[in-house]
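Next up, some structures in structure tokens.
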Structure I
Amino acid sequence: MTEVLLEQNQQWKEAIDQQYPDFFKNSASEPQRPTAIWIGCSDSRVPEGVVTASLPGVIFAQRNIANQFSLTDDNAMSALEYAVEHLHVNHIIICGHSKCGGCIAALEAAIQPPVGPKNAVDRWIAPIVELARQMCLHENNDENLEKLVKANIVAQVEKVAKADVIREAWAHQRELYIHGWEYGLADGLLNDLNVTIGPDTSAGAFSQ
């Protein structure tokens, strides 16, 4: 398997060289200038560069199980701060996807009697379990799963909007926007959930 990956990398490199002869030379000699940070799921079926047909250097990425964001997670916060303050991105994309394994596990846990987390995965998806309970999703079925996937994306958009680095950027009239997208595994399409937050909507929407 690893040999196949290395061979495919060589083929990919040659294809890029043919289409963009100076791409790697320029990439190595210039600082990165991504236009967006992508906070997505670790699912191997949703690689941001592939599903958006983007070349390296376009998207700065932070991925984890079920595309979550927490103000107390230094991993996520450091990526967000670096993207906003140093890379000066204009867009933050929270991207979840259909049939999300993290949401499936959270929904299953939510319909069971509450128990303490048994491992790191349980601790990580605990906020989604709580979200499912708040939504009164009492059955683990496709309809409820899709509701939870979408609600989780929206919840992460709201959390990102509360970060100090975002509030400060908006206070200085930065053109910075937070988007919520869902990727469909069955059709390969990205769906904008139309929950975008920007400098004009931040104060009223998240004043708490």
Structure II
Amino acid sequence: MKGKGEVIPLVHDVGSAAGWADVAAVCRDRFQGKADILVNNAGIMRAYFLEDLTEEQYDEVVGANAKGVFLGMKTVVPFMKANQRGSIVNFGSIASVRGVPRGVAYAGSKGAVKQMTMAAALELAPHNIRVNALLPGTIHTPMVDDLCQVAHMTADEMSDCPMQRIGRPEEVAQCALFLASDMSSYVTGTHLLVDGGKTAGLGTGGSPFLRKA
């Protein structure tokens, strides 16, 4: 990684308060009590039929995707309040705003991210701390490549969106940078969809209504 500044990698379970205690220690001891930006990007995707979903499987998904976001915010907010500034970007999904088959746990956890983001934004706005959510659609990652192999589909077919192509990781990164930086200094409590238009309406990339005769 190139650039100015110090990078300190920490590996921990985002669904565990003990793991976040290590993050707090780094903010306090290595960065003079500062935390300017938090990007809650860790998450997992699991698909289960409702009647087959066990309590342990549900807890695993919600623990990583929703509880992890809660604990991340809870950890850094005291540092941000002390400095009266900060930006938090929580990663949801298009599943935050639409149903997903076999997604009771996953969609439920991502819906919680969107709602927590709005609630936290209201609490923290007086402290000059902004909280926004980024909701990606289908993005070309190794996880999606694995799904494509199972479904015998190309990545672009898997995206099933009006732009008729899959999203690129750097396109999501640019949106995260916008929300994290002062470029969005008057933006808080909102969610930004990065989905190639998939949630804009009923039409999708594969819809016959979008094809000319």
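Here P(r) over Cα pairs in 5 Å bins from 0, in percent, for residues 77-156 alone was calculated and came to 3, 15, 24, 18, 14, 10, 9, 5, 2, 0; which of the structures I, II was it taken from? This figure was derived from I. One of I, II was used to calculate Rg and Dmax of the Cα atoms in Å, giving 18.4, 65; which? Answer for the origin of the read-out: II. Tell me which structure, out of I, II, gives 4.2 once distance in nm of label points 7 Å out along Cα→Cβ at positions 141 and 165 is calculated. Computing distance in nm of label points 7 Å out along Cα→Cβ at positions 141 and 165 on every structure in I, II gives 4.2 only for I.
Comparing distance in nm of label points 7 Å out along Cα→Cβ at positions 133 and 149 across structures I, II, the highest figure comes from II.
Here, each number is a calculation from the coordinates, and none is a lab measurement. Computed from a predicted structure; not experimentally measured. Cβ atoms are built from the backbone, for glycine too; each structure is taken alone.
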